[in-house]
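Pasting the structures in now, so scroll down.
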Structure 1
Amino acid sequence: MLILLTICNSVLMVTGQTLWKLGATGKEVHSLGQLLRLFLSPYVIAGLMVYAFSSVLWIYILNKGDLSYVYPIQSTAFIFALIIGTTIFKEQLTLTKVIGVLVICLGVVIITRK
């Protein structure tokens with residue numbers, strides 16, 4: 001159950017950061033006023049709310065499990081970020097990125113074995 005909750009938390013973190021990226025993309029930020037307007041973007045606000053929920057869930061996870069066990073599982077966020085980056089933001093998928101994510105997956109499998 002703890003593994004599933006931690007993976008869900010990773011998905012929430014990436015969702016929040018995706019919303020931040022959507023809110024920030026194409027915006028000029030050369031002044032404090034522009035930065036404040038950026039923070040008032042509906043995407044940025046929604047991302048902050050998702051991230052806040054993610055933080056509450058993370059505190060619960062930390063209460064139930066060892067940091068040295070759950071924190072590496074949190075690295076599954078790299079996997080979800082790669083998927084979002086290539087699908088939503090049309091970022092280039094390179095062999096280096098794929099190998100890196102596969103290494104992360106292997107690490108998560110090794111860490112979660114009992």
Structure 2
Amino acid sequence: MQYGSEEERSLIEKFVLYPILLTVFNRDLRIINGSPFKLKQPYIAVVEQIMNQISKDLYDVRVELRKRRIKVMDGRRDDEITEYEIFIRGYREIMRFPNVHLRNKTESLMLSYLQVAAD
């Protein structure tokens with residue numbers, strides 16, 4: 001049985017995706033720092049700006065989840081599925097995300113943050 005509204009499920013998904021996105025951008029930042037670019041600083045500035053915005057968005061999601069009495073616990077990971085234990089106002093639920101879905105959603109979010117940074 002599913003507990004919580006569609007909006008709350010969207011918040012949970014963002015709570016799962018934002019840390020993944022931060023990890024991806026952090027890895028990219030390390031690659032940029034170690035690369036032979038002549039002008040690294042513009043790339044570094046853009047990635048850091050995006051990471052700051054994602055961190056702010058993650059904070060906002062955490063605050064909203066706390067207000068709604070929703071807690072997300074890390075679960076198990078395997079080759080195909082990542083599973084999270086969710087407590088929504090005292091009710092326990094397991095949410096399973098196919099890793100392909102997480103990768104595709106992360107890529108989509110990444111593109112949206114890059115477009116905002118370009119504006």
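Coordinate-derived values only; no laboratory data. Just so it is clear, the structure is predicted and the values come from calculations on it, not from any experiment. Cβ atoms are built from the backbone, for glycine too; each structure is taken alone.
Annotations for the structure displayed:
- The maximum of FRET efficiency 1/(1 + (r/R0)^6) of positions 34 and 90 (r between Cβ atoms, R0 = 41 Å, to 0.05) over structures 1, 2, that is, the highest value, falls on 1.
- Given -26000 for helix-only ellipticity at 222 nm (-39500 (n - 2.57) for each DSSP H run of 4 or more, over all residues; to 500), calculated: source structure among 1, 2: 1
- A value of 34 for relative contact order in percent (Cα under 8 Å, 6 or more apart), calculated from one of 1, 2, originates in structure 1.
- Identity of the structure behind 55, 32, 19 (criterion: Cα extents along the principal axes in Å, calculated), options 1, 2: 2
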